[in-house]
1. Could you tell me which structure in P, Q was used to calculate Cα extents along the principal axes in Å as 69, 40, 36?
2. One of P, Q was used to calculate FRET efficiency 1/(1 + (r/R0)^6) of positions 75 and 107 (r between Cβ atoms, R0 = 25 Å, to 0.05), giving 0.55; which?
3. Assuming 0.50 is FRET efficiency 1/(1 + (r/R0)^6) of positions 11 and 131 (r between Cβ atoms, R0 = 30 Å, to 0.05) as calculated from a single structure, say which of P, Q it is.
4. If helix-only ellipticity at 222 nm (-39500 (n - 2.57) for each DSSP H run of 4 or more, over all residues; to 500) computes to -27000, which of P, Q did it come from?
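Since every read-out is calculated from the coordinates, none of them should be taken as a lab result. From a predicted model like this one, the values you see are computed outputs, not experimental measurements. Cβ atoms are built from the backbone, for glycine too; each structure is taken alone.
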Structure P
Amino acid sequence: MSASTIRRDILNLPNMLTLARIVVIPLAVYLLALRTPTASLWAGTIFGLASATDYFDGYLARKLNLVSLTGKFLDPLADKLMVAATLIQLTAMGWIEPWIPILLLSRELAVQGLRQIASGEGMVIAAGQGGKWKTAFQLIGLIGLLSHYTYTINFGLTITDINLHRVGWWMLVLSIAFSLYSGAEYFVKFLAAIDARSETGSKL
């Protein structure tokens with residue numbers, strides 16, 4: 001890819017949305033570090049809005065026929081930077097236990113390594129349903145943990161206090177379960193693909 005091609009790809013709308021996710025990471029981390037209910041609620045809101053762009057950038061790229069190698073690189077990078085920065089800051093503040101980011105980030109690195117090996121061998125391994133559930137629970141959990149405090153919420157018929165840290169923590173625990181399951185599922189698919197290739201090669 002030439003420099004002009006990369007520059008043109010970066011400046012298209014879907015990739016600009018992806019870059020926006022990266023740009024707001026320091027803002028969310030800064031607000032979180034203030035340790036106030038209002039700042040934490042804003043941190044959770046910003047994280048949630050940034051996460052929503054993950055859907056729209058992919059949708060627009062397909063709709064406008066702007067799918068590019070640059071976008072395929074930036075999109076997962078933005079997602080992983082957002083999650084990693086948030087988990088590290090939450091751990092540094094003592095709001096989550098260290099084993100949580102260790103498990104989640106280790107799984108991401110392991111699966112990413114398998115994907116690179118598979119890609120290098122020309123193999124495409126489809127993501128399982130467990131990975132989608134992992135992402136959904138993880139995003140909801142991190143929004144809750146970022147918001148952290150107990151807030152009074154009016155549901156119309158009733159008013160109740162909800163501790164968003166507790167809600168977020170349990171959502172994140174569910175995401176860890178799906179994360180480990182989907183990681184094991186991907187590893188099994190990877191081994192099956194290797195075996196299938198070996199059998200095909202032996203027949204030739």
Structure Q
Amino acid sequence: MDKKAHWEKIYATKQLNEVSWYEPTPHTSLSFLREFRVPLNARIIDVGGGDSLFVDHLLELGYTDITVLDISGSAIERAKQRLGDKAANVQWIEADAASFKPTGHYDFWHDRAAFHFLTEESDITSYINAIETGLNPGGILVVGTFSEQGPKKCSGIDIKQYSEQTLSERLQKYFNKVRCIMVDHITPFQTVQNFVFCSFTAAA
């Protein structure tokens with residue numbers, strides 16, 4: 001399957017509030033910013049951010065160094081149009097997380113529902129290597145995926161479910177685990193998707 005074409009079609013045919021991951025206020029993601037007291041000048045990357053509203057909240061809070069990465073150019077364009085002049089304050093990267101090669105270093109790496117789309121071992125390894133390369137010493141990594149009680153597919157694509165244990169084991173080989181939480185996401189269709197979110201720090 002052509003992943004990029006698949007996501008371009010989704011963003012071309014569905015509105016912001018017609019996709020299951022729509023979240024007007026990303027409470028869980030924002031709570032990690034508060035927990036780690038991420039400074040306003042921190043370099044933040046939102047992987048798989050698409051046209052989600054996390055970037056809107058980051059800008060509203062006063063964060064000044066934000067990067068949004070997504071495989072879909074259509075999603076990025078939609079986010080830019082929504083933000084208007086504020087879009088110029090964000091760096092936009094159109095790329096597949098599985099093959100992303102960071103050219104800079106980040107203090108806060110945020111991934112809500114991108115990691116679980118990587119089902120091939122080579123893609124998972126490549127992405128984790130990218131995080132290792134791109135996360136500053138002492139930097140924060142937050143990853144949220146569908147749990148073992150969550151969906152097995154999203155937007156017609158198979159995903160890889162994780163438990164707190166399997167997600168921790170996969171990433172704490174490379175990063176220092178802080179904590180994991182379970183979160184129920186209520187979709188615009190009033191269905192429930194169970195996520196596991198884990199936070200880590202990069203070795204200082």
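1. Answer for the origin of the read-out: P.
2. The structure behind it is Q.
3. Derived from the structure labelled P.
4. Among P, Q, the structure yielding -27000 for helix-only ellipticity at 222 nm (-39500 (n - 2.57) for each DSSP H run of 4 or more, over all residues; to 500) is P.
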